[in-house]
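Read-outs throughout are calculated quantities, based only on the coordinates presented, and are distinct from any laboratory measurement. Just so it is clear, the model here is predicted, and its values are computed rather than measured. Cβ atoms are built from the backbone, for glycine too; each structure is taken alone.
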Structure 1
Amino acid sequence: MPQVIKIVLIGFIIITVYSCNESITENKVKDMAPDTHLFLYPDSTISQQRSRLHVNWWGDDPDGLVVGFLFKWEGLDSVWNFTTKNDSVFSLPIGTVDTTYTFVIVAADNSGNLKYDKKIVRNGINFGPEPFIDENKNGKYDDGEFYYDIGNIDATPAEQKFPIKNSAPTIEWNDLSVLPAKSFPVMTVGWNANDLDGNESIVKIYLALNDTNDAVVLNGNVRLVTLKIDDKNTSNPLMNIFIGGNPDNVWSEKLHGLKLDDNNQLFVQAEDISGAKSGFVSLPSSGNWFVKKPKGKLLIVDDYQAGSNVEDFYRNSFNTLNGGILANNFDELNLAETVLPYQNITLLETLSLFDYIFWYSDDNPSLDVINSVTQSYLQSGGKIAFSMTFRDSSNSFDFNLSSIQSFIPVDSLGQKKSVSFLFPGALLKPEGQFSDFPTLKTGSTIGFVRTYFPNTLTSSSVYELQSSQVTGKIALLNNTKNLFFIGLPLHQCNANNNVDSLLEKIIFDKFNYK
């Protein structure tokens, strides 16, 4: 190549390279900041919200990547918070009046300086130190720990005002809390309390009896209580409050205002963390709840089906026992007429008001209820006598032994009647140590009769049933003399007028009524 051409070509290359370098230096494009956007989901408009908000956001960077977002709630947060997420649920504090909060968020990109910065200042705002993962949990950044190298930050934050409306709680008595027209001074009730701001925001439950100005304040999470008179012999009784129906969890304050032998009304109210309250709701909302004062130490439980009309027999018997010492000094509870809410809990506490129980039924006693209360009642020091037969669920009369073993000490079942009914004239003869007990005689036809073998380690046979149809042991008394059972309805065993004598033996001699 000629020397002149070489010189010209070299000169052209030098000029071109110089021109390109000058162009790149003078027109270098500056790194651009990301943009930030936010929205509420699923709400399409901003209006008064609940205090729990689901906020969504996103960012885009025209020349890089968004590494995260810095946000704060104006008026609440003094520092900026960092997240890599695109949404979050916030629980905002609520007050007694409506409040407006402003949510501010900015996106940050990845154009950092490749070193950890203890302070990020962008657009005149101090965002604090760069976020990092504190692997050794010492609360400060250490070399080697991962950090987010913050570059450009959006100079125009996304903002949204959120008007927060405080929602007052609501409360209502639950479906099981239906009071009977009459009861003793024991009752179990429950309620449903809710708050749109979250049920955890309910901090107080007010419970009152007859006077809402004299309410007891319970914890906000309480939903069930058993109320029980603390002293049935005083003229101005208070009521203990068992939280959750548990007598071992007694509230520190007692309920005032109980009116014995009079109508009563319960009230409940909820209050949330802001001080907003529901209205008081009453129970019963209409009608009356008459609370009876216990007369004495003995309760007769009528477990017959409705309309049996046998209560007069037992009422008259107990009125005349031992020279009339119990006359008008005992109480009666008809289970068919008195449907108790949370029956097992309420009935047990009702029984515990009394030292002695006589429980009679036909061939269909409330076995589930009896099983649930008997042992607890005995363990609390009470004494109980049962008179009843047991109907089998099938026509074959193969009775389920386990259904009664939890409340009476029976080892096995004895003979059952060979025909459909036990006819009148059958005799009940006292046995062994009970020779001073009166002989009983059936005076009417009885269905579902069978005999029982008592547990000889814990109880003794009291009566032997003798008839042409069935023979065997029919009654027992346990060794601690606090439980008597006879497998026949006593009002049908009084053909020789000896039932009163038997009741005297049980209540006064064996149970040692005082």
Structure 2
Amino acid sequence: MPNLLRIEHIEKNFGGIRALRDVSFTIEAGKVCALIGENGAGKSTLGKIIAGVERADSGALFLADQEYSPQNPLEAQRQGVAMIFQELDLFPNQSVAANLALGNLELMDKKQKLVNRRILEKAARPWLEKVGLNIGSDIPLGSLPIAHIQLVAIARALSMNTRLIVMDEPTSALTGEAAEILFSAIERLTAHGVTVVYVSHKMDEIFRIAHSIVVMRDGEYIGTRLKPETNVNEIISMMVGRSFETGSRRAAHTTEKNLLAVRDLNTKKLSGISFELNEGEVLGIAGLVGSGRTELGQALFGLDYVRRGEMTVRGRPYAPRSPRDAMKAGLGLIPEDRKKEGLFIQQSVSDNMAISIMEENQRLGFIRQEAVAARVTDMIGKTRLKTANARASVNTLSGGNQQKALVCRWLMVDPAIIFLDDPTRGVDVGAKEDIYEIIETLASRGKGILFVSSELPELLRCANRIMVLYDGRMAGIVDTQETDQQELMRLAMGYGTAKTPDKASGGSPTTTEAAGNGR
């Protein structure tokens, strides 16, 4: 098929940061072009230029051989181009149907001067069904879980009369089942001649749905590979600029010393949760969206009221009433939504990292700036965080580097136990490897790590044991050496049984019935 989009010598600068440098390549019509690179490579910036969100400083775009220079997203939409953003640009206080219609030329009734909710909901229904959402279109968007909100964004893009859709990390918050619905939708789109530019860090997705793979690094175009003619290691090497092979699971560092014990923990969401965490152990936490993974971290960190149950830290009773209590006891939490719950997005990289150590670095109310700056600089180097300087606003960083800044905050506190809630979501493969290395280092130093992940392969790689949650209950705890993705998914869906070691260090296994088994 002919090329739909031609990109010629695109340049883009943000202040002193050069985001794109002389980028030129073509995208074939009716195909899926995967756009891949480390965080900060310029993928999202290029996608925004294509969708009219940003304007290039120089260079040109050609859509179906016609010069294409949208001044804004609405103008791009008029020419058949739409974008699904990683950080969703929707309105949580509006209804699902209103979110589909706002600014959508295809769903807006130009004859109606007032909003007709019945017509709006009727127009929205087929597009919600197309992405597998069986929900009322009149409910507030903000009342939905993040995975459903992502599907609404996809439905909105599909509802436009588009010939090119840019998807920026569209599965970052989706479960396996929801992702399958998206992949099916993409197949239907390309079968009807729609072109998809698919930005993702997930290699399994890229090698499943893409026809071609465009690699970028440090704002530059590195090359294009057809999927049948390349492999994962070549693509990663092109991304990072060096020979690269994905790592494998390393030796366990678990000792017999108990750090955390939880018995019959009950909250508004959780019921009967019991487990132990030893020094040097990485305990993975798996489960579908809504299973209680995030709520477990909130309960442990004093953010959620514990109705019943007992907890101990190093053998001492532990009942946190606030995050301050949790921190004093040696616990840390990296939340799932780094922007809403973790970072001070308008503050500097330094401020975001150093806020955790301000109290210990002040005297008579004055901050010891030199001491703080030295620790921040040291941590930036250790974690390979990419930033213009420590004073740069954290919102200028890529998603992966924002996550690293949050990780650095807790590394500076040095807690004995740290709860990582999906820390690699929306993070590129290079940054993922850096986070895996941090987890490995912490475990080797005797820290206890609770590691939530939506990606089963990384749990199998990083964790010693994996606790699977289903609908707020434990479906079982399994040893990573004795399980696989199929068993974990069965447990996460409420089927099957798991042999659960009594203690982190091993012990006599007992059989645990998964919640809902035998339905």
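Can you say which of 1, 2 returns 7.7 when distance in nm of label points 7 Å out along Cα→Cβ at positions 130 and 338 is computed? Of the options listed, only 1 reproduces it.
Here relative contact order in percent (Cα under 8 Å, 6 or more apart) was derived from just one of the structures 1, 2, and that gives 14; the source is 2.
Could you tell me which structure in 1, 2 was used to calculate helix-only ellipticity at 222 nm (-39500 (n - 2.57) for each DSSP H run of 4 or more, over all residues; to 500) as -9000? The correct label is 2.
When distance in nm of label points 7 Å out along Cα→Cβ at positions 34 and 314 is worked out for each of 1, 2, structure 1 gives the greatest result.
Looking across 1, 2, the calculation of mean count of other Cβ atoms within 10 Å over residues 138-145 that yields 14.2 traces back to 2.
When percent of Cα pairs over 30 Å apart is computed across structures 1, 2, the figure 52 traces back to 2. Kindly point out which one of 1, 2 the value 1, 6, 11, 12, 11, 8, 7, 7, 7, 7, 6, 6, 5, 3, 2, 1, 0, 0 was derived from, the read-out being P(r) over Cα pairs in 5 Å bins from 0, in percent, for residues 58-281 alone. Matching structure: 1.
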